[in-house]
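Given below, in the form of structure tokens, are the structures.
Here, each number is a calculation from the coordinates, and none is a lab measurement. Treat the numbers as computed from the prediction; the structure is a model and nothing was measured. Cβ atoms are built from the backbone, for glycine too; each structure is taken alone.
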Structure 1
Amino acid sequence: MNIHAIKAIYKFELHRFGRTMLTSLFVPAITTSLYFIVFGSAIGSRMREVDGVPYGAFIVPGLIMLSMFTESISNASFGIYMPKFTGTIYELHSAPVSPLETVIAYVGAAATKSVIIGLMILATAYLFVWVPIAHPLAMLGFMVLIAVSFCLFGFILGIWAQSFEQLSVIPMLVVTPMTFLGGAFYSVHMLPEPWKTITLFNPVVYLISGFRWTFFGKGDVAMDVSLAFVAAMLVVCFGVIVWMFRTGYRLKK
């Protein structure tokens, strides 16, 4: 394992994040505040509790996941796309760095950024409402797993994309709508049939539910099912990346 190469890429990616840290942290804080003003005040004044949890606190896990999904995909996809765009990807191919070390470095840096932003959103939420965390270690662990999973997906997207427009089409047209329809701001149990059953086919439901369980000890689905979905996403994404490197898919052209 080339630890020096991993550290070099990891530090380079975090340095890029450091140059825009103020904006990267300020924007999620403002966005979170706006969500609390709209959802917490306007809707929360009419819907006091959801599953016994104050509505203002109930939406916090969903807000964190909404930002982490998009940030994880964006950070990881942009990180690997830029070497392709500038042509430095060929230097990476010729360097004594294995595909596994490349993935660890890029995905690790992107996941670190996403977790920092997630914690920033959580800190901002405490300015508006008290949020109990029933299982703090599980919360951090689940946050890291989600960040790594979506960073792997973003890494795949960065390799697949052939333009900056393609980098944003999946997060904007697929991930964000699935998050809003995946119980980020409401409980699936509140939906009438057949919408309740249809919603359960949305994989994001299981991710948000598992993360919400770490806060309140309850979720829309069982925690072991949520963990199974996260594990499946990790395995599938990693398998796709292995195939991409073995075949050179859009990496050597």
Structure 2
Amino acid sequence: MQNLKNRVAVVTGGGSGVGLATAKRFLEEGAQVVIAGRDAAKLAKAVESLQGGAKLHSFAADVTDTKQAQALIAEATRKFGKVDILVNNAGLNIKQRAFRELTPESWNQLVRTNLDGAFYCMSAVLPQMLARKDGLIININSVSGKRGNPLGGAGYCAGKFGLDGLSSCLANEERENGLRVTSIFPGEIDTPILDERPNPVSAEHRAKILKPEDIANVVVFVALQPPHVHIPELIVKPNWQGYM
């Protein structure tokens, strides 16, 4: 394995949950990190908690807006000179997620956040990665991107299934140009997105599901692999949760 010193990582959805935990692990491994999210105040609290000093930078951006996604990559490149690793972690779900409850507006919200935002960031960072013939994109997907189910909801599943196809296609198109794309498919994670479940999640249930740090460790494991090693996808779930 290689180390992450002198590597630059951009983490979307970096203000909390998996994104925040991933930023922390990257910093511990010596990387320079840019965390992004829509809420500048939330990012400021994250920066304070991470205590990354000169190796940490935050940038408020809504990645569902292509211009803001481009601005994020441009700012990270301006700050640290390049972007070696992009972690597309920004995601969203809603309480009214059953098919019969979806509206054109909520459908667009789900697909734009869970699919379009990742595409915009990937599109923005791709030219510099191809120019260097080196780059790693890690997309935080979901088991809902492998198995359509009512728990995730139709719009969320559609966005995550689309992200899976997008990731696989890009990885195969550019594999000879030094680009690696990895999809991580977590089961249930104890993050703020659980607050948007139609039914409240009990403390007992939260205690037995994955923690943000579990996924952050997987992200760093992927990032530490040498350039000749490509991990297309990883499925990670709580031990008790079925996967068929």
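Data for the structure
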| read-out | value |
| --- | --- |
| Structure with the greatest value (metric FRET efficiency 1/(1 + (r/R0)^6) of positions 54 and 206 (r between Cβ atoms, R0 = 25 Å, to 0.05), set 1, 2) | 1 |
| Rg/Rh (Cα atoms, Kirkwood Rh) - structure with the largest value, from 1, 2 | 1 |
| Origin of the derived value -23000 (helix-only ellipticity at 222 nm (-39500 (n - 2.57) for each DSSP H run of 4 or more, over all residues; to 500); candidates 1, 2) | 1 |
| Read-out relative contact order in percent (Cα under 8 Å, 6 or more apart), computed value 21, structure in 1, 2 | 2 |
